[in-house]
1. One of P, Q was used to compute Rg/Rh (Cα atoms, Kirkwood Rh), and the result was 1.18. Which label is that?
2. Which of the displayed structures (P, Q) returns the greatest value of FRET efficiency 1/(1 + (r/R0)^6) of positions 21 and 53 (r between Cβ atoms, R0 = 30 Å, to 0.05) on calculation?
3. As an exercise: helix-only ellipticity at 222 nm (-39500 (n - 2.57) for each DSSP H run of 4 or more, over all residues; to 500), calculated from one structure in P, Q, equals -25000. Which structure is it?
4. One of P, Q was used to calculate relative contact order in percent (Cα under 8 Å, 6 or more apart), giving 29; which?
5. If we compute distance in nm of label points 7 Å out along Cα→Cβ at positions 13 and 29 for structures P, Q, which one ends up with the highest value?
Structure P
Amino acid sequence: MRPARIAIAVIVALLGAVWFGQGIGLLPGEAMNGSLFWAIVGAALVAVGVALGAAEWRRAHKGPR
C-alpha cells in the first residue's frame with residue numbers, strides 16, 4: 001500500500017463528509033449550511049474517497065500472478 005494514496009483517499013472522504021454535513025444542516029457553517037448542492041457534492045466526494053481507498057486496498061492485496 002502506498003501511504004500517500006491512502007492519506008489522499010481519507011482526506012477526500014473526510015472533506016466530503018464535512019461538506020455533506022454542512023449541506024444537510026447537521027454541522028454549523030455559513031454559506032454551505034442547508035444547501036442541497038453541497039450535500040450532493042459532499043456525498044460524491046465521500047464516494048470518490050471510498051473508491052480510491054478500495055482501489056488502493058485491492059492493488060495492495062492482489063495475489064501473486
Structure Q
Amino acid sequence: MSIMVAELYDALIDAGATDDKARTAAKAIADYESRFNNIEATKMIHTTLLTVIIGGLAALVIDTFFK
C-alpha cells in the first residue's frame with residue numbers, strides 16, 4: 001500500500017492536473033520522503049559509530065602518552 005502527500009495532491013488538483021496524474025505525483029514524492037528518512041537514520045548511525053571510534057582512539061592516545 002502506497003502513501004501519498006495529501007497537501008501536494010490537493011494543490012495539484014487545484015492547479016488543474018487530472019486525478020491520476022496528481023495521485024501519481026503525490027505518491028512519488030512520498031516515496032522520496034521515505035528514502036530521505038532512511039538516509040537520515042543511516043547518517044545518525046554512522047555519526048554515532050564515528051564518535052565511538054574517535055573516543056576510543058583518543059583514549060588510546062591518552063593512555064599511551066600519560067603512563
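1. On the way: P: 1.18; Q: 1.50.
It traces back to P.
2. Working: P: 0.95; Q: 0.05.
Comparing P, Q by FRET efficiency 1/(1 + (r/R0)^6) of positions 21 and 53 (r between Cβ atoms, R0 = 30 Å, to 0.05), the maximum is at P.
3. The structure behind it is P.
4. On the way: P: 40; Q: 29.
Derived from the structure labelled Q.
5. Details: P: 1.9; Q: 1.4.
Structure P comes out on top.
Read-outs: derived from the displayed coordinates by stated rules, not from any lab. Keep in mind the model is a prediction, meaning the values are calculated, not measured. Cβ atoms are built from the backbone, for glycine too; each structure is taken alone.
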